[in-house]
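J.: Each in structure tokens, the structures are laid out below.
Please treat every number below as a calculation from the coordinates, not as lab data. Everything quoted here is computed from the prediction, not taken from an experiment. Cβ atoms are built from the backbone, for glycine too; each structure is taken alone.
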Structure I
Amino acid sequence: MCKKIITVILVFLCCSFCVKAQIKQGSILVGGAVYYTNTHTKNSNGEMSQKENTGFIDLSIGKAIKENSVVGIHLEFSPAVSNSFNDGNIVYKTKTTGYGAGVFYRKYKTLGKDFYFFLEAGADYLYGEQKTKDASGNKLQNNTYSLANLSLSPGISYKVFKNLDLEVSIPQLIALQYQVNKTNGVTQTSQNQFNFKTNLNASTLNNLSVGFRLIF
């Protein structure tokens, strides 16, 4: 329940209004963000069936086109490892590596002294490769994906120093995606799909991103 309440508060703050400026027109913002998740899935017998570790690194640079409004570009890297188990032993191991680039527009609003809410709209293109091997290391399948992504990401920043902000955000709280998947295994297949993604659920706080911004 606490997670849901915090999520609702973050969304509500999107509609907050203030007049105090944070980012002056012409300022340059350089920064990045990172998050890491570790998930476990168990079968009906309570035994581990899948374990997944996912990371995300984002580097960006932007310019304030007017007070509290920033546009910019960013690069991202997203590695992931997933293990499938049977009777406690690894059956399959899947490694995914993704790369991406995009543009963003960010709007800031003041919450109080040194605290600010922001909402970021982004458009990105991502490419990734997924390799699956068995327990002996034999390659079973090699997949690739291409992804075009439109998203909204809310967050809160705190001014630690004059030129340094720390941030906590929910990456891609809402996202619209077009994805092309290609499978190269015993048979070759291709699949195109549209996805609507949202992090408005009980696990939202497991995907929090922590970052920083240097302001010049």
Structure II
Amino acid sequence: MAGDYHSTRFVFDERREVLWRTLCRSYFQRLVRPDFHVLELGAGYAHFINNIQCREKTALDQWEGLHEFASDDVRVHVGNVSNLDFLTDGSVDFAFASNLFEHLPQADFAAVLAILRRKLKPEGTLNILQPNYRRAYREYFDDYTHVAIYSDISLCDFLGANGYKILYSTPGLLPLTVKSRFPIMPLLIKGYLASPWKPMAKQMFIRAQPQP
């Protein structure tokens, strides 16, 4: 991404910490066991990896500022997301990427998937949260670093074409951004997650597992 992305489009916002702390406790933690090794790809401000509870935490981002925001219990690597050489093969239980793959050319995304297949344990999973173009087409390219388009259908197909089995897919789990007139409050977030009706849910969530 452009070097000043974090001072323009993706500036620090304290509301994201409230959001991710609540998301981890109320949704994602049920997918992560205490003995897991969790890897976050494109960790940014480290909101997810700081708040998830597990045995081992690893965060990767090409942004040097990650060091400043990651907690002491997070192993930080700064570099390209397609370079996972620092990880032992078969060592990751749960890989997580939020709003990452729409920023990568498709060939780079395929390269990440191929490398990650080696790093995940046999029962390990890749968990992807990102904008669903079918629902967010009006705002999708407001972010000038978006270079690839995926819907919940095309992303599942792309994962399948690259050797992954889809375990779960929902076209809309969360709203697109915290930049909203609505307050970011734990009680409201929990209610939203629990509700079968999710207005403005423009971010899809997909869980996949490498096929043997």
Structure III
Amino acid sequence: MLIAVNKAHFPVTVLGPGRRLGIWLQGCSIRCRGCVSQDTWEQDAGRLMPVAALLAWCRGVASAGLDGVTLSGGEPFDQPQALECLLRGLADWRAQNALEFDLLCYSGWPMRELERRHSRLLALLDALIPEPFIDAQPTERAWRGSENQTIMPLSPLGLVRYGEADARTHDSRLQVRVDGERIWYIGIPRRGDMDLLEKRCGERGLEFKVVSWRA
């Protein structure tokens, strides 16, 4: 089974509790206005890789332990068969090694639509953050980009980890990873943060040639 992946990082500490594997899938049919990850929208055969290879990478980089896996994109549910294969592989790794990491997934699809079309996938998750990103509805709630989005615990572990998530405030930190001439920013910025970051970097002689938050 092949899966289209934009990027993957460990540890990620700003998209869920603890030290996490972050996996961004490639391809999005929703394309919310104001999305900061427009580089994940296009279908790209060059981003395809075997799910088995992705799972092997996960086990290798997080061999000392992790608290969770966060799946984002792109739109993970645009690849339902590959997503199911990945989730089952992660669940097997967790069970076989008696680990306690949670599986959190973002989706721009409404919860009602996901329940109708992908109930089998929801059963493999511990928590879900559904609903489209709405640029005109900023939020102070943790791990979400707009006020309409909620955190839905889907398992006993998800309830423990995310049952009181609405009491947590927005984490404005961004993680930074440098890969050659590319800089990755990980997290959920506040409105205007990325334009301000670009401006401040420009004042110091660092020019952004291509950015993910503008078409």
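J.: Quick check: 44, 37, 36 is what I get for Cα extents along the principal axes in Å, calculated from one of I, II, III. Which structure matches? If you can, show how the numbers build up before the last one.
T.: On the way: I: 59, 36, 30; II: 44, 37, 36; III: 51, 35, 32.
The value was obtained from structure II.
J.: To continue, here is another question. Taking distance in nm of label points 7 Å out along Cα→Cβ at positions 140 and 156 as the quantity of interest, name the structure among I, II, III where it is greatest.
T.: Numbers: I: 4.3; II: 1.7; III: 3.6.
Top value of distance in nm of label points 7 Å out along Cα→Cβ at positions 140 and 156, among I, II, III, belongs to structure I.
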